[in-house]
Structure P
Amino acid sequence: TALDLLTEEMDVWVVTDACSSRTERNRDAAFDRLAGAGAELVTTEMVLFEWLRDCEHPHFRTILQSIK
């Protein structure tokens, strides 16, 4: 699990809009626990833009259209 990876001193990034739980309360509690343990909470859009780095990337316009 993500918590196990954190105990192994791995970098863990949780893509929050790609996660689900039975209830919103449970989801939020899990995110709080993960963040408190050192996980980075990010969104799909954040990950995509970090991969692209800047608007000079050849796939920038394609990705931009996909997330709008």
Structure Q
Amino acid sequence: MYPHQFAANTVSAHPHAGVHALREMSNRRTNPPQTLEQILELLVIRHKMTEVAEILLPLLAEMRGDPAEA
């Protein structure tokens, strides 16, 4: 199993934990600061984590109350 597959399986089973992990990463990235979406974009580009982004982006939009994105 490849790392991006493992990450997708884990996030699929525990999506809120995935959001929590993104928040923790964002909190640590201060120079320069990065949003949750920017971190997801990097994960897609560098590590082929497209499925992870597809799972988490709608959840992020839902948590922010953006019905157009959810």
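None of the figures in this text is laboratory data; all of them are computed from the coordinates on show. None of the values given here were measured: they were computed from a predicted structure. Cβ atoms are built from the backbone, for glycine too; each structure is taken alone.
Which structure, out of P, Q, was helix-only ellipticity at 222 nm (-39500 (n - 2.57) for each DSSP H run of 4 or more, over all residues; to 500) calculated from, if the result is -23500? Matching structure: Q. When Cα Rg over 2.2 N^0.38 Å is calculated for each of the structures P, Q, the largest result comes from P.
Ranked by mean count of other Cβ atoms within 10 Å over residues 6-13, structures P, Q are led by Q, which has the greatest value.
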